[in-house]
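Below: a set of structures, written as structure tokens.
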Structure P
Amino acid sequence: MILSVTLNPCVDYAAFCSGIELGEVNRVIRTETDAGGKGVNLSRVVRELDVATVATGWLGGEAGEFVANVLAHQGVSADFVPIAGETRVNFSVEDGTGRPPTQFNAPGPLIADGDLARLEAKLIAVAPDHRYAAVGGSAPPGVPDDVFARLVGLLKSAGCYVALDADGARMSLGLASRPHLIKPNTSEAEGLLGRTIEGLDEHCRAARDLAAFGAESVLLSMGKDGAVLYRPHGMWHAIPPKVEVRSTIGSGDSLLGGYLAGLATGLDDAEALRLGTACGAATATTDGSQIARREVIEALLGQVLVRPL
């Protein structure tokens, strides 16, 4: 079973337009509303692969109820800590040009004194039942900068294989607890390393360098160019099939979710990477913040090329 921890889940509201003019009234063709946040997305794709998963974190208000209902409808067990604040609503706008959607992400609710202690108590209770755990995303106001370091350490103490997907200072601090796996994208890796990363060779070197910061393994996503997986015993490059990209929201979460689901079901690293890459590509073919369906993942799986490096 895979546990996901989302500190700042959200309702994702997507508007689809035929064009956008700043400062003018723009007509929306259609809208979609979905549940989001890194761990939420991860659990949804894991469940799509028929692997058991529990999603936890903080939820509050009507928006929080919406997120919990979406998860329940998809068969994800939602075991969140309730908070007084309202779960955030994020907006994205697709302008019909084929460009990536423009995203507006809210900061999230203020986390009150005691909320973190209650979440840590929740994790102490539920983590021992899970072999794998994923934690990451953004953190709402009121949360200490070292929150991911604390949660990674707690989950490791409970016996979980822990994946961390965050950026900036919180990723840097989280590495102090030596997560088993981190999943940065190219931009996040550049921020951590302080240099530009271009081409496969530089991504491979970046993955090795990031592992030296404290992570045992690194899953470095490269967008349309796939992903590099560094493990102490080997390295692989996964090349995704060419697909019509409609939205990249949730693709990185799907990559990590598919990889962990593969490990949880006994696949080796290369085949788990293949599954994760197919999940990421499949999610990229969906609108807004939708997560890929299993039939699309299965259709793309055989088209993913994985080669050792």
Structure Q
Amino acid sequence: MRNLNLDQLQTLVAIADLGTLAAAAQALHLAAPTISLHLSELESRIGATLVHRGRRQASLTSAGELLVQKGRRLLADADDMLDEVKRRADGHAGLVRLGTTAGVSPLLLPRALEALARERLGVNVKLEVLGSEASMARLRAGTIDIAIVALPQKPAPGVKLVPWRRDQMVAFLPAGWKVPARITPQWLAEHGWMGFDASTQMHKLIAAWFGRAGLNPRPSMEVNYPLALKSLAAAGQGVAVLPLEDPLEARPGAGLQVRPLSPLLMRELALAHRTAEPHEAAVAGVLQTLKGFTAITRLAR
């Protein structure tokens, strides 16, 4: 049997609902001969009579009743499919794979995800926590769509880096410690600092800051999670050196006090995405929402 024609199936359903070929023609905005042609071609495809044609009324045969019953579901599924395809084409549906460095704090990341859920209904954002180098490799391989990466990064063919955030690096210290107004490399080297491990851009950033002062102290603890580092600092285990992603973080509380580093140190992040092919609408939409969090965050003077 040849494939069903959905327009012809819609004609049969209209005849079943309205009772006459003339009423079906009016409802579907088709000429009466077109309705008759749809019906005869559909019966030819099925190989059975579907409608008893009376002078005033048309009634379904048992085969016609079964086809209408199954056909309603088929037409509804077709409508749903077209709606879903349109939503995806418009950027209102789809899967976007987002890689992010662990250096994005538990404060900023949930806000970004909340905005994505609010502004990109129907878009499923699959989040993976990856190192920046791993994210760049995954972008080139096509296994993620967008990455939040720490700068600097080596240029990568087919990958575009868009500057996203510049956040001031600060010291999170135990609330009970007596500390200077600004934390220098010398002071921090003497009192012990905690940070990310040596494989991360965050560690390299802090090590370079120490290096410019002629110092190379090892961290007392290496933990690649900002919230864990803050908790350790609040427990008196040392000084956590992390980016300040919101000025509210600088307020005293939760067993912590915050001090700026001297000299100033900024952590830079970028949004990375492929340039070799046109973006899916959903990917472009997620990029647009994330760009709304572009900022330069510094401690108030």
Check: For which of P, Q does mean count of other Cβ atoms within 10 Å over residues 43-50, calculated from the coordinates, equal 15.0?
Finding: Q
Check: Looking at structures P, Q, which one was helix-only ellipticity at 222 nm (-39500 (n - 2.57) for each DSSP H run of 4 or more, over all residues; to 500) calculated from, given that it came out as -11000?
Finding: P
Notebook entry, point to check: Of structures P, Q, which gives 26, 25, 19 when semi-axes √(5λ) of the Cα gyration tensor in Å is computed from the coordinates?
Noted result: P
Check: For structures P, Q, which has the highest computed value of relative contact order in percent (Cα under 8 Å, 6 or more apart)?
Finding: Q
Margin query: When volume of the Cα convex hull per residue in Å³, for residues 211-290 alone is compared over structures P, Q, which one is greatest?
Written below: Q
Notebook entry, point to check: Which of P, Q yields 12.1 for mean count of other Cβ atoms within 10 Å over residues 51-58, as computed?
Noted result: Q
Notebook entry, point to check: For which of the structures P, Q does the calculation of mean count of other Cβ atoms within 10 Å over residues 35-42 return 18.5?
Noted result: Q
Note to self: To test your reading of the models, identify which of P, Q gives 0.7 for distance in nm of label points 7 Å out along Cα→Cβ at positions 203 and 219 when calculated.
What the structure shows: Q
Check: Suppose you compute FRET efficiency 1/(1 + (r/R0)^6) of positions 27 and 283 (r between Cβ atoms, R0 = 41 Å, to 0.05) for every structure in P, Q: which one lands on 0.90?
Finding: P
Checklist line | Parent structure of the calculated result 0.50, given that FRET efficiency 1/(1 + (r/R0)^6) of positions 147 and 187 (r between Cβ atoms, R0 = 35 Å, to 0.05) is the read-out and P, Q the choices | finding: Q
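Coordinate-derived values only; no laboratory data. No experiment lies behind these values; they were computed from the predicted model shown. Cβ atoms are built from the backbone, for glycine too; each structure is taken alone.
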